[in-house]
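Just so it is clear, none of the values below were taken in a lab; they were calculated from the coordinates. Owing to the predicted nature of the structure, the values given are computational and were not obtained by experimental measurement. Cβ atoms are built from the backbone, for glycine too; each structure is taken alone.
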Structure 1
Amino acid sequence: MGLDSSALPDVSALTVGILGGTGDQGRGLAYRFALAGQRVLIGSRMPSRAAQTAAELGHGVEGLGNEETATRSDIVIVAVPWEGHSALLESLRSALAGKLVVDCVNPLGFDKNGPYALPVAEGSAAEQAAALLPDSTVCAAFHHVSAALLADPAVDRFDLDVLVLGEDRAAVATVRALAGRINGVRGVYAGRLRNSHQVEAFTANLIAINKRYQAHAGLRITDL
């Protein structure tokens, strides 16, 4: 059975909140979803900074504090630095209860030899999110999308697959549909959350590839 996106849910009316929306990855995702007509909220510890970023992005993006972003959104994407991941999610446990949370955080370290995957006690950032947010539905996705390409208005189409992992089939379908709102992107189911470590870790390989070849490479799954 090949990849069939025709049965995916319509997510066009859902509000997408992005925690860490003032960072490169968060900004890029916010821009693309807003460009597709999605209602987008970006959150920050400093609401004024979020408001400034939202004004720069335009397309109806709103900038708020993290808690208000979480409360007002249907889907919440976590795009914060790994160092602040657990503390932020712990602080927003109540606000994220009942929400679909999409973790795109890559726990990476950097030294003179380049990027490398960091060990995570729970197994991965996504599994840590699931442990910290027992009343939320957690998926993992958007790990391998170039922030530079997302933010570049000259790029109107991507040749890219987004790997989506999760325990809840309906939630995975929703995230796959959201990925498909970006022109040229396919959302591909890639397993349960226990498989998210290698997806997060592969970002280190992509960074090395892109550095060597001065590119913005992503992933495309063949034979689908």
Structure 2
Amino acid sequence: MEMAYRDTYDMGLRNYMTSIYNLMLMGLLASAGAAWFAGASGMLEVLKQGGLLFWLVALSPLGLVIAMSFGVERMKVSTLHALYWAFVIIEGLGLSVILSRYTGGSVLMAFLASAVGFAGCSLYGYTTKRNLGPIGSFLIFALFGLIALMILNIFIPSTGLNLFIGIAGILIFAGLTAWDTQSLKEAYSANMDSDTQGRIVVMGALNLYLDFLNMFLFILRFVGVKTDD
């Protein structure tokens, strides 16, 4: 009986984690599609000019993440899904501005490097027996420090500081990928109801999406080749 329960538990865990990864990957595809649409439709040129549309696209994702994070317990799973899809699409529109500054080859190189790095870190987080909780807590504080340095670098540009920010960003989000994966695995319970699991799946996909996206953007700082525009 114990072995049968274990088999059922393992199958449930695999299905649960697969649901998270699938939703995250579909979110990345939706963002890529939105970025392509922005370029093909001419919206990219409007976004580059700044103005109301630019700030709406730039700030809306943050508002959606905050709404999902603070309202997760009260929202229906369907509402969380709708907000998630709104987030990844709008995020893709905003990404079109960043990606347009780099050559397609260097963007692809950064994406492939990010995919390999993300897969390795997530696999480590899933398989390791080490408790990554203390490391995760440290990385959260390090992330706030990194944001402060990025703001400082805007007003007081420094090549050395810019290099440090890039390296630190990659390391922080690599660590957060492992930590988030372990946290999601530990959050699984064979006895959880479908609504609870649905909420965790959406929020887990959102967290891993953000880990991957930020790792990609920091890697792009290193390998990205600027266009002549």
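In this comparison of 1, 2, the computed figure 58 for percent of Cα pairs over 22 Å apart is attributed to 2.
Can you spot which of 1, 2 the value 33 was calculated from, given it is relative contact order in percent (Cα under 8 Å, 6 or more apart)? It would help to have the intermediate numbers written out before the result.
Details: 1: 19; 2: 33.
Only one of 1, 2 returns 33 for relative contact order in percent (Cα under 8 Å, 6 or more apart), namely 2.
A value of -10500 was computed for helix-only ellipticity at 222 nm (-39500 (n - 2.57) for each DSSP H run of 4 or more, over all residues; to 500); which of 1, 2 is the source structure? Write out the running numbers ahead of the final one.
Values: 1: -10500; 2: -30500.
Going through each structure in turn, the value belongs to 1.
Given a computed value of 23.8 for mean count of other Cβ atoms within 10 Å over residues 28-35, which structure among 1, 2 does it belong to?
Working: 1: 23.8; 2: 18.0.
Only structure 1 yields this read-out.
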